[in-house]
Structure P
Amino acid sequence: MNIKQTGYSLLCVLLAACAGEKKADSPAAAFSTDGKKVIVYTTADSSNLRLSATDTLEFTEKKQPFENEITIFVDPGKTFQTYFGIGAALTDASAETFYKLPKDKQQEFMTAYFSADKGIGYTVGRTNINSCDFSSDMYTYIKDGDKELTSFNIEHDRKYKIPFIKEAMTAAGGKLNLFASPWSPPAWMKDNNDMLHGGKLKSEFHDSWAMYYTKFIKEYEKAGVPVWGISIQNEPMATQKWESCLYTGEEERDFLKEHLGPTMVKEGLKDKKIIVWDHNRDMIYQRAQTYFDDPEAAKYIWGIGFHWYEDWSGGTPMYDNLRRVHEAYPDKNIFFTEGCAESFDSTRYNAWVLGEEYGRSMINDFNNGMVGFTDWNILLDEKGGPNHVQNFCFAPVHGDTRTGQLIYTNAYYYIGHFSKFIKAGAKRIISSSSRSQLLTTAFKNEDGKVVVIVMNQGNIKTPYNLWINGKAAACTALPHSISTLIL
């Protein structure tokens, strides 16, 4: 099966997705399945199914399930965090690749990602402040030594990135929750005099760097791009061969409460959301404790961001660390800000593990308190770039700039099983599997519709029951598949 030929056309025949949710049911008011049918959408390996409507199920009486039956138990009466949204990073690399594609493919791309009915309905975007590894060149917005920022301008971004973001906003219906992250301050503001290879922000530039964020926000908004929020620093504990800058938890906390937070308020930007950490799950609890136990810092923080790159040795990702943060600080949002499949190889566009990595992480992270998910580059070229430090990786969709074709990996569809059907304001509800080969999570939208995700990691076709309050609907999970069940 050729994904780039069939993927998007299959998606376009989908029905419009369900919308938001009302108030969550109280535990005393049992959710009724009477008269309800279950619509099933499936993406499966070794098939042509890509977010395809595959079944309509009905409920029948089913009290105590048998021990040898596989069951997904759903309880809409138990509600948890509020869903924020799903999206991806609109980097320089994505924008440059986009404008190398033919006009019809540009339109197809925007519809595929951002249309709520014909696409997968992204509502979140991330972009870079100054250059990052996925830029073709290294740049900042000011002249060297300009501590007062009088030379600040975003002319660099007007060529590709700003028009690209504006097209995404239009395709999304006029609004996109865009947040921006710096990879490094200008080299002369750092103790290593280098935007690359780590280094730290010099104390004499704390106020200038804090003002830099506000200048960026205001200039973008003058250009017609509203900015929802910022993160303080991308990966503040990683010394990289690309743009990077290091902060301990205490240094990031103190920069926020003594410089960035007050500057944002003074500049009339206190409504903009601020995200801390923006790094891996492994150390997220220690960083959360450092920020959130300080009330002067915590008052500025919307939430804590995380990535999935801690699993270098092939072990199990540290999903439980999110739950520790959620248990300790339930009023703070836990937000996935970056993740991708690394080590790009163009012979692996059809590798099924690409999508399964997304599905497995999204299900576990939502179940541990995550409110939203931001993929890394939304689009890359046929080389996994462009990238000025040769750090190439996968995106869910690649644009072949030689042929003008779009290549949809299965990661696009796996993400779509969440982003297309769960709506902003939904509440996560209980969804519990009786066997480990089926992973599951569930949400209740504001209109009362229940959305259940079921992912089969195994090689076996697996019958199971969707069980709610004494009634069940019989379903089957195809090998290496993900399904969204809507009732």
Structure Q
Amino acid sequence: MKNYQRLLITILRIAIGWHFLYEGISKIVQGNWSSSGYLMNTSGVFSRFYHFLAGSHALQMTTDFLNMYGLAVIGLALFLGLFSRLASLAGFILLVLYYFAYPPFGNPMLNPADGHLFIVDKIFLEATALLFLFIYRENGFGLDAWIEIYRQNRKSAIQQMDGGSRREAIKNLATIPALGVMGWGAVHSFKTYGVDVMTGATIQVKRKELNELKGDLPKGKIGKHEISRLVAGGNLIGGWAHSRDLIYVSTLFKAYNTEQKVYETLMLAEQAGINAINIGYASNPLLAKYKKMTGSKIKVISQVNPHLNNKELSKIGPDTNPAFYYEFIDKAIDYGVDIVQVQGNWCDWLVRDHKLEVIEKMLGHIRQQGYTAGLGAHSVESLIACQEQGIIPDYYMKTFHHDQYWSAHPRENRFPFEVDGKEYLDHNRFHNNMFCLFPERAVEFISKTTVPVMGFKVLAAGAIEPEDGFKWAFNNGADFICVGMFDFQVVSNVNTAIDCIKGATRTRPWCG
């Protein structure tokens, strides 16, 4: 081959070699790197194999060692051109294992890092290049070629080679100083910036993995549906952060929870035992797409409201077209939801403005379609008013948290129906900071109801620790709790729910 052709082969080989070497050294240097999360969260065709590797401490330790040092050794061999064909074959096999852990075919959400490119992704391309280097006899410049030159000239010292042989030997040794230069640059970068943030050894947010689950998440029944007693909330997906005066948090939620991240979180939640999610109506297309793409059986509880805005409430009367009440109910059903629930803020507004007949009609229409009908509320006065009028849903969904946290405004300054109302700059008044204004009234109401109760906002939108909020809600009568959570919180929240359910001290029997 001509020199420029050999040079191109060499560049391809050392580029892949550097990638392997860098990944391997980064994992080794980190000191506490583990493949556990990577293996346990696979859900591809061969996921059982990867789960098997993670299921045994000895196998996982072996897998970690082979990953770290295998990457480093293969990378070094490829970079220097030493045992190039053997290193190419070993690298190809390792990449095949990576490829099928999160394959870019079938379920489109199995490769969240690179997107769904359908069959061909970066791992596929790199594996193909290594297969080419293994099959192709020419490996470019490197120690293999240098050794071959030495063998051909072993009868004489290297210094006595002719000029062409010496020049050829020097070319094949050039990868060594190249490695030194690139290695120095990597070390300098690490010292400058403190942490490598670009490789698989990156320090991640502390999270528990699926193999750390404490057991099966208990379930109960709502209507004909068996529901996990911890239900995923939809606010983090929709970007409704309820973040008081932190104005950028909602945008941050949306930026983090990309469509891929939402699907990754939902798949993790299902694997952890959460089999239901309660969403705002606007999130229905996203969940319908998720179920279609993944074949998920997750129960979708959709909140609905009349097709009116808040200012049009006063116009509701006997002559109002019922289609305004039913439109979103019918559309939610068309999206394939499992349970339909009248939205909490709309229940409050309709009760506040003495429009209870709208709630009754909506619940009736949901049931006429053969669906379980839920009723949400922030103000316990709304549910009391409905009950007094004989309007009883199949289950209640009530904001349910205590008020022992810093941002809760004083009890004497709390007023019914102020949630979702005006937000005051006065710290002693409501400012998107409380959702269960009178906890003791809510507890009293729930203690007497005979239909299941799902508590939501049990953490007061992040103001209460999960162990505290979950325990309080279950101890005070909630049969289910709905909690918005990021992916790194899923397993920890499931474990907390399991503990709180097992240790619950309730006066109200479990319902559902």
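What the table below lists for this structure:
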{"quantity": "Cα extents along the principal axes in Å, for residues 132-243 alone derived as 44, 29, 23 - corresponding label from P, Q", "calculated": "P"}
{"quantity": "Top of P, Q by percent of Cα pairs over 31 Å apart, largest first", "calculated": "Q"}
{"quantity": "Computed 25 for relative contact order in percent (Cα under 8 Å, 6 or more apart) - originating structure among P, Q", "calculated": "P"}
{"quantity": "Comparison of P, Q by distance in nm of label points 7 Å out along Cα→Cβ at positions 52 and 388 - largest value held by", "calculated": "Q"}
{"quantity": "At a computed -7000 (helix-only ellipticity at 222 nm (-39500 (n - 2.57) for each DSSP H run of 4 or more, over all residues; to 500)), which of P, Q", "calculated": "P"}
{"quantity": "If distance in nm of label points 7 Å out along Cα→Cβ at positions 340 and 364 is computed and equals 2.2, the structure in P, Q", "calculated": "P"}
{"quantity": "At a computed 5.0 (distance in nm of label points 7 Å out along Cα→Cβ at positions 332 and 404), which of P, Q", "calculated": "P"}
{"quantity": "If distance in nm of label points 7 Å out along Cα→Cβ at positions 428 and 444 is computed and equals 1.6, the structure in P, Q", "calculated": "P"}
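Every number in this text was worked out from the coordinates using simple rules, so none of it is lab data. Note that the coordinates shown come from a computational prediction; the quantities given were computed from them, not determined experimentally. Cβ atoms are built from the backbone, for glycine too; each structure is taken alone.
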